[in-house]
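Some structures are shown below for you to check.
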Structure 1
């Protein structure tokens, strides 16, 4: 409804761009000792090392876009449920501003990757063995973005790198703001939907709002467990001297899963979307779609009997 469809087109377009970057870079995300890093193999890379570093930093920038897209998504839905006319702030020049915010978040992460986490001798030596053991790569076959919290001084004594600590604070801040916005607007939307369910003008409104309520609950927990918690753990563990090792693989998988999984609650919980989804397959199979709920139930009973 309204400009929400433009937000969804924006989100979908970004998800496709992220997927293309991920296919090109094929990164490995890992945490080892006092360092977390994203590494890219150059074995099959046909271009220069500098272009590979640019591609890797661009993929890191996608990580900065995602949390703000999630937060804006929740803000719009809260304004829509609030019904106080605040959706006017998603029109015209305001809508352009909403589109720019995630890009700034992405540029922030790109900047950190490009200027703070570039290859350096101390980091290269620190991760050399774990990169070879886990990925079978020599360091001259890679580019990486890495945050090494406790590099050794000239005497070999580890000291906290204040520059990396500042970058960690920036990363944490860029995650904390959209996370808190999402939690607040998710909770307020939950309250609004409950009131709409209790005071709905008709049975259709109550049914639809109940379905949207269930979808909202699921869509609140998805980014928490697929994005915010894994990323927060990856960034924080090395600072606290916690070696999560192979568990850091989960961050790669969960982060890649989120854009694909996020639409599923709406698709399968809201009845109208669920029917349209089933009808798509009916069309592909050249069978006429059922037109009544009773026909759907009958179809399921027949399928179960056949099985």
Structure 2
């Protein structure tokens, strides 16, 4: 469901008279260390090739694409989603629904590799990660992910700075590029944890996540978590927020929601059972929180899985 995706505010579409082509019409904003490309497509087309010589962060803004990438199965690409692509990798794109009244719009932010290297070096020197052989680095295996609020907000800022006429826009863009790298790495880590794909015993965050998942039905205090991680409460909070971009409390609630959604796929289970098995003590609070997170009630979610 789209409720778990944060959306980027799309820039205005080009005026019709300024369009050079109806397929991947391109508007470029060049800065010292990055280049913002805005692509718009106004007619249905298939297997349109696109390749950049730099690392690229792409995000859908309007409409729908089908992406063909890395010789893997094609996938639907929608607003609220981001894909990162290494340099010199060709993507091919279908636009099955594009039209003049329903155009697609996508951004592609190309970033100099030297700038990326300097950002990662700065983070590893000034803000080293906990654990042996743990570093700030991009994971090219996690190239597709949903935007969270922090990532969407950062990309919004970059769009604004790239399109600005301010004489200091390059300085502001450089600062935001650093934030963007942090948000992407945090999002990739969270995605791997969500999919149970991290199996690195050297990474301290894995031990904490496993502890939380094993004790969801208990009242997990910050003091207990920090003791388990052998850190002070303040150090633990900073460590957790740095790794995943959210607080321990937010993560625990997300894990409880994740557990509840798994349980709700069974038609025989009662809502109050789901509430307690997911670690909530108050059923009314659980229902309100579930609706806030998913946009529908637990019962409505459960009915989605009725055969």
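Bear in mind that the values in this text are calculations on the coordinates, not laboratory data. These figures come from a predicted structure and were not determined experimentally. Cβ atoms are built from the backbone, for glycine too; each structure is taken alone.
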Read-out FRET efficiency 1/(1 + (r/R0)^6) of positions 166 and 230 (r between Cβ atoms, R0 = 25 Å, to 0.05), computed value 0.65, structure in 1, 2 | 1
Here semi-axes √(5λ) of the Cα gyration tensor in Å was calculated and came to 36, 27, 16; which of the structures 1, 2 was it taken from?
-> 2
Answer label among 1, 2 for the case where percent of Cα pairs over 18 Å apart, for residues 30-93 alone, calculated from the coordinates, equals 36 = 2
For structures 1, 2, which has the highest computed value of relative contact order in percent (Cα under 8 Å, 6 or more apart)?
-> 1
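From 1, 2, which structure was distance in nm of label points 7 Å out along Cα→Cβ at positions 86 and 118 = 2.4 calculated on?
2
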Any idea which of 1, 2 comes out highest on mean count of other Cβ atoms within 10 Å over residues 150-157?
-> 2
From the coordinates of one of 1, 2, helix-only ellipticity at 222 nm (-39500 (n - 2.57) for each DSSP H run of 4 or more, over all residues; to 500) came out at -22500; that one is structure 1
Out of 1, 2, which one gives 1.35 for Cα Rg over 2.2 N^0.38 Å, for residues 14-141 alone as computed from the coordinates?
-> 1
